[in-house]
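Asker: See the structures that follow.
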Structure I
Amino acid sequence: MSYSTTATPPGAGLRRYLLFTAAVTGASIMIVEILGAKMLAPYIGTSHFVWTAQIGVTLVALALGYAIGGRMADRSPGVRSLYGAVLLAAVYLALSVWWCEPVAFWCVGFSLPVGSLLAATILYLPPLAFLAMTPPFLVRALTTSLETVGASVGRLSAISTLGSVLGTVLIGYVLIPLLPNSRIMFLVSAVLTVIALIYFLVWEPKRRAKAVVVAAAGLGLGYYASGQGVLRTPKGLNEVFRGNSNFGLLQVIDMEPPGLRMYLNDRLTQNTYLLKDQHSASLFTYMLKGLAEVYTPEIKDVLCIGMGVGIVPMEFARQGARVEVVEINDAIVPVARQYFNFDPTRLRLTVGDGRHYLATTTNRYDTIILDAFLGESVPAHLMSREALQMMRQRLKPGGTLVMNTIGETTIGRDYFVSSLTRTLQSVFREVRVHMSGDSGFGNIFMVAGDREGLALLRAPDFKGVPPVLLAQVQSAYDGVRNQDVRRGDVLTDDYNPVDYYDAGNREKFRHLLVSSAKDGH
């Protein structure tokens with residue numbers, strides 16, 4: 001049984017090209033979905049709100065594209081409108097490279113859930129909807145009889161899905177480690193533009209001139225925008241390194257004077273470094289090593305989960321300890337070597353996830369330093385009760401776990417700190433919480449162990465602490481907090497709602513950093 005159509009059935013060449021288009025648009029949708037969240041991460045973070053918004057917007061865009069594409073395909077059975085939509089998607093994606101920063105800055109003025117949803121909607125819903133128009137158009141064009149409609153839909157769905165798989169693999173394993181996010185988005189735009197132009201040049205010669213003009217304008221602006229870079233370095237600072245990675249954009253920025261070097265990951269300052277003295281200028285580096293020394297009977301074996309730029313592990317190694325480091329982001333290793341005097345030959349470095357390492361190693365340690373950050377917080381799977389139990393099993397008798405995190409202790413905003421303290425208490429006999437100053441917000445250092453009456457075994461050594469940090473370091477040693485754990489929960493692998501309940505604190509931290517970066521432009 002045949003059905004009526006006003007369109008001429010495509011020839012063999014066009015049929016193959018339509019299937020190729022299905023694969024390319026399927027790949028592009030997955031790349032844009034993943035890459036979009038990466039491009040917004042420096043402004044609104046990587047919490048579950050961001051990914052929920054990105055996935056939700058993608059699904060809405062797909063629904064809109066399918067519905068609109070289906071109606072348009074019935075009204076105009078040819079594929080000319082489809083390739084027009086692909087070209088519009090390409091131009092929009094090219095321009096989104098330009099729009100990303102101002103849109104993201106505007107959206108951080110809203111709450112984190114609303115801002116995430118707005119940013120994803122403005123930047124990525126229209127182009128994803130245009131691309132989602134592909135399946136209904138191609139089903140209409142490739143189906144010549146009702147007897148073969150099932151085979152047509154099945155073949156088209158399979159090819160599109162395989163394209164999506166290819167796009168996921170490309171963005172996750174190939175493109176992100178090699179290229180800046182803005183360049184990847186521009187490449188996606190360029191590929192889609194070529195797909196549309198080939199159709200118009202070969203099968204729609206009467207409209208090739210208009211297509212070329214639109215494509216050239218969009219690609220020209222997109223190429224210029226990607227060359228500018230989505231993240232601009234504030235005036236008065238010298239960016240000495242910029243590189244992409246699977247875990248965000250890495251930057252090394254120098255400030256002259258006073259000779260200060262900063263390491264940033266997705267716009268968040270992870271460490272600061274005094275070039276002349278070749279010492280850290282960040283409080284947490286002195287507290288992590290110092291707290292381990294004053295609470296631990298002796299330190300011969302150290303495990304550092306999270307390397308940063310290697311300053312804390314190197315300090316332990318210089319004092320003769322056997323140091324093992326687990327770092328999930330291999331891209332940071334050459335940066336640490338070149339710009340922060342990290343020497344991997346003086347310790348044992350493993351590239352991988354800290355939780356997996358704990359599950360597989362049989363080594364035991366005098367102290368474990370947990371300083372792993374994903375954005376502005378410790379990854380949830382490293383602060384659950386089960387993860388902490390694994391750390392406790394890897395400690396020698398009298399050993400300590402020393403953790404660095406960021407949080408707030410003000411009543412009503414202390415869910416994260418209270419929950420983490422309560423979780424530590426459910427695993428270890430004794431827990432101490434240190435914090436510098438009385439603002440109630442900032443770096444929080446936790447020490448946990450099984451020694452009864454956990455207390456300082458020796459006086460802190462302030463030698464080597466820069467004068468500008470001395471008062472903060474002393475305050476952090478003295479600032480032992482009695483955190484009320486009744487306002488928190490025991491965090492487990494099965495129940496860990498920190499992203500939800502602590503969103504306000506993380507939003508506050510992001511706003512401070514993003515606002516300062518914006519003012520520096």
Structure II
Amino acid sequence: MILKRRTTIFFVSGLFFFLPIFVGAQTPGSEVVFSIEPSYDYSGRQAVTAFLQQIGQNAYFYIDNDYYRTQSPGQKTEISDAINNLSREFDSVIYPKLREFYGSEKKPGIDGDDKITVLLFNMKGEAAGYFNPADEYPKIQLPKSNEREMIYLNVAQATSSWAKGFLAHEFVHLITFNQKDVILGISEETWLNETRAEYAPALLGYNDSYEGSILQKRVSDFLQNPSNSLTNWQNKKSGYGVINLFSQYLVDHYGEKIMSGSMKSPKIGIASINDALEKNGFQDDFKLIFTRWTIALLVNDCSFGEKYCYINLDLKSLRVTPAVNFLPVTGESSLQVFNATFDWSGNWFKIIGGGKGTLTFDFDGDDSVSFGVPYLLCDTSGKCQIQILSLDNLQKGEILIPDFSSKYTSLIFVPSIQSKMSGFEGTEPTYTFFWKVSISSNQQEGGGGAEENSGQIASLLAQIDQLKKQIAALQAQISSLVAGQSTTCLSFQADLYFGMTDNADVRCLQQFLKNQGNAIYPQGLITGNFFSLTQAAVKRYQAQKGIIQTGYFGPLTRAAANAQ
């Protein structure tokens with residue numbers, strides 16, 4: 001796990017000058033008390049005493065005294081040998097290659113020393129290490145600063161085959177601080193900071209042998225929750241899997257220069273990736289790449305197109321298994337599903353089955369954001385076509401597939417929100433989307449020719465158009481009748497939410513919202529269906545009442561409505 005802490009710096013008397021703090025001579029065996037992050041420590045300590053075990057050309061390696069004393073003589077030897085090997089690997093591979101690729105750490109650092117400090121102490125669980133930017137500032141500003149160019153590793157992982165990869169990962173964070181915060185005066189968004197660090201083991205060749213590699217671990221982490229957001233960083237294992245596999249795809253198709261270019265860009269986050277793409281002659285942008293990546297995770301087959309697969313042979317078998325939704329194979333049927341998701345999260349759904357007739361797929365997303373909805377339609381011969389669902393400004397779209405069950409085996413769609421482009425720090429909101437799929441029987445079975453079928457389709461479309469007009473007229477009559485009656489909805493006792501259909505309480509809510517005036521519910525429809533118009537009206541009402549605008553008619557919003 002990685003700690004990426006935002007640090008607030010207070011400036012006194014207009015200007016602040018960083019003065020080098022020179023550390024005395026450091027010799028093997030000398031002890032130092034270091035401040036540590038208690039949430040990472042095995043026993044919640046805030047400080048640890050450590051001794052200097054190894055001095056390399058570019059780094060000091062300190063070991064947690066308390067942990068080391070509990071080890072047997074054989075274990076102590078194993079740990080010492082492992083750290084000596086880490087020091088040599090850092091000097092010969094990690095340090096020179098990462099500095100050449102991403103840029104230099106601050107050198108000399110705040111302590112006036114060219115060497116960085118690596119502290120290995122006993123961390124919780126599977127924590128691998130962290131970087132704390134507070135160490136880059138004097139104690140007078142941040143009392144818990146260690147006043148060193150410093151990274152932290154879990155001593156329990158020191159003998160692991162992953163240790164050198166973890167060391168490389170944390171060193172990238174140290175480089176990033178200098179390249180972005182110090183030189184450019186900007187702070188990188190956490191998700192991209194982690195993405196560059198996650199790519200370091202691959203860059204250094206540590207994933208060349210896939211079995212037992214960090215990449216293999218990240219694939220496993222990813223498959224635990226492939227719908228984890230790429231940009232909404234929560235410091236979870238599945239999140240590391242998502243950013244790692246995105247970095248592998250990005251480099252596979254656009255080259256390593258996009259990773260290094262985004263580091264050197266004067267921009268951060270998505271904008272820095274787009275900047276690097278443009279400067280390297282690519283017309284594709286982040287949004288298109290993300291969409292293609294979600295499809296590649298589903299099919300991972302270059303025969304669909306060169307961008308719909310991984311080039312890395314170790315990832316050729318990687319595929320996301322979509323959530324399967326089965327329609328009965330006889331008669332008419334329908335299925336309605338309500339979902340919520342974050343920005344830049346992949347979601348995979350598969351529809352199979354269905355009786356004879358036309359499949360209708362309707363998508364309705366929160367219209368305060370923008371969705372991308374690619375889909376695959378696979379026929380009985382095994383061929384699939386990739387298309388993009390066209391959405392209107394209310395984020396609604398529809399697909400009609402005649403004779404679905406006889407011609408096709410599945411419809412797979414991959415919705416994602418692709419709106420927010422920056423500011424991915426802190427708690428991110430979720431947004432809702434609703435989809436419905438139904439099978440309606442054909443009026444006639446069997447044997448007509450193309451001309452006859454064309455006539456039937458035209459007739460059906462005319463009937464559908466007429467029915468829509470009748471439904472609209474009936475809804476208008478109902479709304480008029482309800483508006484002329486005194487409501488029997490004395491209070492709201494249940495939570496109401498997006499996706500509810502033909503619900504009496506929703507009708508009461510819609511009447512209530514309509515009574516608030518056009519500023520709240522300009523459409524004024526009383527349908528019993530809680531879709532985007534009702535959700536938008538609830539959000540306006542919540543804004544009026546000073547309630548967080550979620551569109552969910554829950555306890556706080558109900559209380560406000562019941563008090564009127």
Structure III
Amino acid sequence: MNKKNNIVVLVFIIPIIFSYVFELIILANITKRFSNVIEHIFFAIILISIAFLIKRISFRRVYLKSVFILFCFMLFFETIYYYYFKSSFNASATFIVLETNGAETSEFLTSYFDTVSVFLICVYSVFIFIGIRVLNKCSVRMKTIKPLFSLALIGVSLMILKVSKLVEHNLVYSIVKGSSIYVDEMIKFDAYNQDNKHFTDVKRHIETNDNELYIIIIGESVSRLHVQLYEQYDRATTPLLYEIKNELMIMNDVISPHTYTIASLTKGLTLANAENPERKFDGSIIHLLNQADYKTYWISNQRPIGLSDTQVTKIASAAQETIFLNTKHTSEKTPYDEVLLDELEKVVNEEMKKKVVFIHMIGAHKNYEKRVPPSFKFFEKTPQTKFKSKHNYKIINAYDNAIRYTDSVVRNVIEIVRKQNAMSYVLYLSDHGQEVYDDIEFHGQTNDELVTKNMYEIPFFLWTSSVYQNNSVIADNTRKRYVTDDLIHSIADLSKISAKEIDSTRSIFSPAFIERKRFIKDTIDYDIYFSVDN
């Protein structure tokens with residue numbers, strides 16, 4: 001290749017080198033990111049080789065400038081993603097992007113945006129500005145190489161990327177692969193909701209003349225470490241629940257199978273688990289309750305849509321009544337969770353003897369301060385953390401305030417149910433946990449890459465009415481290890497429902513319960529991974 005060709009190659013290579021050097025300086029991880037450098041080089045070779053197949057100079061110029069802008073954006077996105085989360089963007093991360101709405105995107109940017117982000121934006125903008133000027137000149141004088149040689153370069157590069165599996169580091173590949181899987185799964189969810197008979201030999205094992213009212217509260221992003229009920233935290237984050245602690249069955253060692261909502265709830269609410277992830281298409285707890293002749297409700301303060309219906313929404317749509325209270329808000333400020341209480345009051349007053357209500361809170365979803373009414377901004381003093389800065393203190397205080405507000409909402413739910421004097425229970429759990437400057441200098445959760453135990457460890461507790469206690473006995477497994485991908489079995493057991501597909505040994509409330517290995521990320525033993533020696 002002539003000098004102009006070499007300059008074109010150099011224009012693509014310089015941003016690659018910068019990204020790698022930046023990551024080494026900021027994150028000091030040579031090996032983990034070197035594979036990305038190799039992938040970027042081969043991807044650049046493919047993009048440049050295609051240019052040699054374009055004979056018309058004006059088209060070649062437009063092509064080179066366009067792909068260079070996209071290439072720089074790709075590098076910028078991967079670099080800033082790695083800076084935020086210390087992990088590579090992959091196909092599973094695409095699920096999170098596809099399930100994210102505008103408000104959540106805005107909240108993310110305001111939560112993480114800092115001087116380093118500004119620096120990276122400026123640097124890549126300079127690369128684009130200079131690169132376009134250089135390519136504008138060089139694309140005219142590029143020495144054309146034979147089409148067969150260009151095709152050979154493209155073919156060899158693609159083969160190397162595929163055989164070495166380096167292609168899995170490619171942003172475009174990850175987005176295409178993740179989007180394809182996502183669309184396929186959404187189609188499967190649509191199909192399985194058309195069939196209401198997913199369970200066989202469904203039976204109820206309790207007969208009572210009392211009304212039945214069962215409530216499952218799904219919290220959001222609550223770390224067990226920050227919940228006062230567990231007496232591991234130095235702050236009164238759950239004072240109202242603490243008042244009735246002797247009425248609660250508090251499970252002390254419960255984790256979520258994943259650190260993000262989609263994966264954790266599509267397992268917990270369906271027959272899927274780490275051993276059989278595809279069983280999420282075999283039926284959900286809502287299908288089972290419907291078959292057992294309960295009237296089912298899904299009341300949510302989470303938005304039902306991202307780019308399309310979320311997978312959790314697909315599962316929720318099997319309920320006989322679905323109520324979404326956060327559909328019209330695209331700004332950062334969302335309705336406070338207390339709006340759920342009015343809807344619950346309406347449901348309990350309906351003429352129906354047997355009801356199961358799922359309440360999906362927005363809870364402690366980032367941005368934490370947006371989840372709390374002004375009257376609940378209780379924590380303002382310096383919290384305990386080894387990561388000392390005013391910014392960190394502000395985040396921790398906001399998070400603890402969000403949990404204190406959740407405490408109020410959950411206690412109100414219990415009191416509403418208590419007044420019914422029915423055969424009833426209130427089960428609370430969070431979809432996953434959250435890291436808030438406890439073990440590492442980070443707040444939030446990731447797509448199972450950069451993880452801490454606080455992203456998995458969740459609160460899980462049960463309140464039961466006196467009528468329920470008189471008609472049912474629950475095993476005391478409060479000290480046993482449990483993972484919520486078995487949630488469907490536990491809810492069925494609490495509701496006294498059996499079916500061929502339900503396994504009582506997977507219910508934390510059953511005398512037959514058997515502790516199992518708790519897998520996170522589908523294949524990793526949580527208790528070994530987070531052992532003292534790890």
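No lab work stands behind these numbers, since they all come straight from the coordinates. None of these values were measured; they are calculated from a predicted model.
Asker: I have -17500 for helix-only ellipticity at 222 nm (-39500 (n - 2.57) for each DSSP H run of 4 or more, over all residues; to 500), calculated from one of the structures I, II, III. Which structure is it?
Answerer: I
Asker: Here's another thing I want to ask about it. Here relative contact order in percent (Cα under 8 Å, 6 or more apart) has been calculated and equals 14, so which of I, II, III was it run on?
Answerer: I
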